[in-house]
Structure P
Amino acid sequence: MLITDWLRSAADHHPQRIALQDVPTGARFSYAELDLRVGRIAWSLQESYHLPKGARIAILSQNRFAHIELIFAAARAGLVVVPLNWRLAASELSAIVQDFQPSLLIYEPEFAAIATQALEGSACVRLPLDDPQGYEALQSKAAGTIGTMAPRSDEDLWMLLYTSGTTGRPKGVMQTFGMVYVNAVNTLISGKVAPGDVFLNVLPFFHTGGLNLYTLPILMSGGTVIIERRFDPEATLMYLSNDVDSMFAVPAIYLALANHPAFPSTRFRRLRNLSVGGAPIPPVIGEAFAKKGIVVAPSYGMTEAGPTIFASDVQTAARKPLSVGKPVGASLVRLIDDARNEIQHSGRGELQIAGPVVTPGYWDRPEATQEAIRDGWLSTGDVAVRDADGDIFIVDRLKDMFISGGENVYPAEVENFLHDLPDVAEAAVIGVPDARWGEVGLAVVVPRPGSKVEPDRLRAACKVQLAGYKVPQHVRIVDALPRTPSGKVEKHKLRDLFAAMKEPCIDHDR
């Protein structure tokens, strides 16, 4: 399959329609303006910097128009774009930079020192944003343009998106033109995107959710993407109440919105599509927005696949708020048991994914690729349940599950219960060593503002609703949970912090 230049097509059809809008500055680019800038930047990358086909160009910045320009300019110039996580320390960035060896780095001035440290010893050329002689010169001084992208094979590499590294060293997921295109089609269909839709992006562009849900699909359809530099609850509620048709976010963002003082008085006049994914979804999110007449539809995907694999429709989400529904579009899924046998009907097992949505692998990591993808099937590491209707429920991460007295405990189930407690804002559950039961649960809890969480009362509430082996034996109160930039709780940090627990369990009888 050959992939064509959908930005060029959108500019042909809707030249004056607004493509991008920046929240902090109010700046806007029409499709015609964006297309012209992309063509000039592509020409400069190819002709002024003489970057060879396949060379990597990186951007270290909070969300900016430049991310989108570079993605489409790289496509026209035959380059690979790598959005970098600006929240990482210089040493962490250095390891990633050494992995993919960029030829050019575009950086936001506030990250200049980190960029210098991360690129120490590298021949990579650096161009600052907001500098007439830096990044802006790529288009202002271009003597020509590359007006469109030559048709590309669906197997050609377009982007590298580095995983958050919650289980070890970050890996560069190879995103091909075919992957991005098929994901866009899946997203447009499952999200019922209409031409001219306005989407609010609150996730970072170095994360697949920021780019592929729904920013690039919306630009394929000729819609408008409103870009927040970084998530701001007050600004988000303001835009959702007036100008926006759809938004995708992770649970932590929806929790922040629901807990914001302005939420009770906010009215969502135009909003049609709210979807959530990226982490286990507390029922309290759906309940908070349901009071406003809005259904928040769960979805599921991962950087290595899509990410649009499941996207629950509004009807299913209303009936089964914890289900991610059925697979969408060109996605193949299966559940396997511990012996790697496929579970044919309803049941519980590890979720695997195949089809054109799956990455060819990790950049320069053949062993990690072979471990993750076998016979075309990507192992997600997620435990899922399929009900009699064929709808899928993501239960938890395999690596997060722990065994207490021979019983499997899935932390997400306990966390969902804790999120329903009136004094709890956020909660994470991990397994910690125990002399009698092997492992028991530790609940790490963030209280709601102005509230106090008493461990004994929390455990007592759990014992009323949960099996004894699921009740957390330990409770720790914290101000905040460690999270990745995409909003996932960094449970490995919690395990490291609480691994040395020595106190006896409170309730050995269970």
Structure Q
Amino acid sequence: MGGIRQLAKQTIWYGLSNIFGRFINYLLTPILTYIFSPDKFGDISILFASAAFLNIIFTYGMETSYFRFNLIEDEKKVYNTGFTSLLFTTVLFSILLMIPLQELAGLMKLEEHPEFVVWVIGIVALDTIAVLPFSKLRHEGRPRKFALLKLTNILINFVLIAFFLLLCKPAFENGSGSFWGSLYDPGVGIGYVFIAQLLASLVTFLLLFKEWKHFRPTFDKKLFTELMIYSLPLLVVGFGGMINETIDRFMLVNRFNGTVEAAKMANGIYSANYKLAVLIVIFIQTFKMGAEPFFFKNAANSNAKENYARIMNLFVIACCFCFLGVVLFLDIWKHFMGVSRHPEYLQGLFVVPILMLSKIFLGIYYNLSIWYKLTNKTSTGAVITIIGAVITLLINYFFIPMIGFWACALATLACYGSMMVISYIVGQVHYPVPYQWKHHLGYIGFATVLFLIHTASRKVLAQEWQLHAEGILLIGIFFLVIMKREKQELVQIPLIKKLYRKH
């Protein structure tokens, strides 16, 4: 139980930065969807999706390799070799991407603004060379500094976007000739979103000075070869993961049955509603931050597998609460999009429950994936991810022309559901863990049923407050069921233990 408590403490710190940071970032969604129409918001989504793809290529699994090889090699040697590799390839990749700049902009339907692509490449480059310094903080168990730096990045980004779009832009449009208005260029438009992130990434890298000042450009060829053998399958995993996460934005623009403007509009609507799945994404990413180094460090313990199973059970329960917290209160969450000015964003609200469920499957898959990382069978993980990517591509390719962004949501669900099942079956052969999968399916199924009951109630409950009251009641029912079934496990958590003592 001590190891799980340690994971919980670190996850709290990672969670504080992730939750607060995501919340601040999430405040940008109503700002951006209010200022920009869905087609412009779609352009922002496309560019950030491109950045996600490039991040995978630029880092090529070196972060996980760093954690893995610290167990068997000198940490300084692993750090210096990995950093040298990333530094060299970042410069190389950046130069190579600048050559076909106009073609890349055309692929994203942004022919008039190739500079946007340049700024995105700059963001990716800065974030890449900050990867190992951040990994060093996680490895050394310093989540507080990690959290502070992540928050600093997000706050700088938020403040700069607010400065350009909420202060300078209105001052310019008022035509008063003020100083603030003179700082705004209407030709840049959505580009200010990327300028803000570029500056935030630069400041963050500089603040990591203590982590990278000890870097020495040494290169151990033998170690590098071992790192690459381990990490290249993870590159495939990461790249496939990004296909599953973001390729639908590109395909929606290019496969949509309509005009380019209509396709961009659909992409913006889908992307804005995708943001409503943020609550469960925050939890999954927060958990992953603390879990990955924890799983590696505790792999040699005699009760490691039992702990992994218990963690999975608690993880699924938490995900189900996140799911219900969003889907039962969509009438509240929808206001985080700029629906007052652009009500067309509401057209995509029905995909949110599907996306939330798919994120639960993704989170379970992340937990399951520890088996191929610990057994050095990362190539098997790559195959599983490729299968998921193929499912994503096929469903989107054939069904987007017929049902639009419905296809994107269903493809995400089918992809992560398949990866979860395959990873469980194969993992139990190579690294059997006593997961309580019947409990997991039961909790997910129960949460889904509660959502369907709430959906059916919309035909009867006319007032919004009645729907909210029913939502609270349904979450209460789920909570009581969990407390009854998982009492033995939950009472070991200090806060819940105190509640049991009182009652």
Structure R
Amino acid sequence: MNTTTHKEKFHWQQWMPIVLILLLATGLYLYDLGEESLWRDELISVHRAKNLKDSFFGPRPLYHTLLSVWMMFGESDSWLRGLCVIFTLGSVFLIYQLGCRLVSKPVGLISALLLTLSPLFINHAQEVRMYGPSTFFGLLGTLALASALESPNKFSIGGWAIARWLAIISTPLNLLLLLPDTVLFAWRFRKEKRELLSFGIGLIAIFLLWSPWFVRVAINSLSFVGGVRQVDTVDPSLVSKFKHPAPGLFTVLFQVTKFTTWYHSRRPASNLIYGFYIFYSVITVSLIGLAIFEKRNEQKIGWAAAWGFLPLIPIFVFSHISRSLWVNRYLMFTAPYTFIVLAVGFLAVWRRWKIGAVAIALIYFVAVGGVLKRYYAIQDRGNWRDVFQLIQTNEQPGDLFVWAGTRRIEIAINHYYRGSANIMHKNRSDLEDPQALESWIQSLPKTQSRIWLVLDLSPSILSAIEKQFEIQMKQQQHKTSDQADVLLVIPRKRYDERKNLESNKKSI
């Protein structure tokens, strides 16, 4: 009896560290979950989930299918984001399992903590996008293949094939994980034809399962990349097309910092802070180098490095040929393996120089703490929810609602607006051209009704509107790439008539 109790106690003690990490992750992922409005890409996800028959054969059908089921139980912002919270929590547990299998339990725990505290992963855990499921199924497939590399059987190969297929239909870039998969398995069993045949059958199964989506993915990918980048010169007109510059050596080395702490595309405003993160990057790159040359479990550390780094090679090359894919969220599927390598490097320092390891840990917690403080304190997403709540709170019978701009505004209206105003769409051409702007202003309804205008305002557009309309209310959003401003206006003629009537009443 006492022996059984002791075993049960020891069993729970073994699980306690990862349980505590999962509780920390749950707190971080749920904190302020619904504080910010859904932004453009999240609204697109919701729109596709609501119109699943049109998006099911798109590039990322799995997440939209799961989201459509999830939405049967609620559509609040917090609830919609909760789906990715669950998958990201699952990723924390899977990276722990993978780290334990490849190296040791301490490596698994450190890797899980790095993923838990990563602002990049917290951001996408709190987002209605496919990156949480993408990482989860990627890790699930890697864990299955790690088992197959140790002891291949039909269950591990079959589990790997199914998980890889699910990862690919979550995000097509997960296809690149098949590169290290093939290299590792082919080298490990290079002299065993039976195992190679079973792996080959698994590869064929993955592509057969993916075949219904392949043509659509290929077409969408060609449209997305937009052609071949000029090697010698870059036409300024292509800047908006390619959006992100091709990565250089510094960008590649700094990527570890993007995975673990500073995930923003823009650099810190302070040179001192920027210098600190450069110093932090040097430390993390050094830890990766130390891990690669670590003698303990050298082979399996190589497996983690292969999954983390080999998929980045084709992305790097492609980014120099065409549109740059070197974007944090596109590279996320490789980050967990980088965390495992980093954990190995940190433990190597710990064994040799404990004071140095403590110093590295303190530097890391300062680096990640500063970013997390900013993440929870500053609103970076366009506030669509407040835009439509403002209209709904202040609208009156007979009001018109006119919007102009890209389709993102229509999608936001469909999700958030529950008012009663008649909605009109006015096509927006190049409104920075004075003649086009004048024509657009003249096309606005000249009714006796109040008009709510939702569009992206510039000083010239606002000035032109003021000439024809009296502005009763104005709310301009903070400047992000995902925004719309709100104006409540009445035709100038009606406003003048009302003022004259009020003046006459006073004189009487």
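Nothing in this text is a laboratory measurement; each read-out follows from the coordinates by a stated rule. What you are looking at is a predicted structure, and each value in this text was computed from that prediction instead of being measured. Cβ atoms are built from the backbone, for glycine too; each structure is taken alone.
Values computed for the structure shown
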quantity	calculated
Label whose coordinates, when mean count of other Cβ atoms within 10 Å over residues 115-122 is calculated, return 16.1 (choices P, Q, R)	P
When relative contact order in percent (Cα under 8 Å, 6 or more apart) is computed for each of P, Q, R, the largest belongs to	Q
Structure from which -26000 was derived, helix-only ellipticity at 222 nm (-39500 (n - 2.57) for each DSSP H run of 4 or more, over all residues; to 500), options P, Q, R	Q
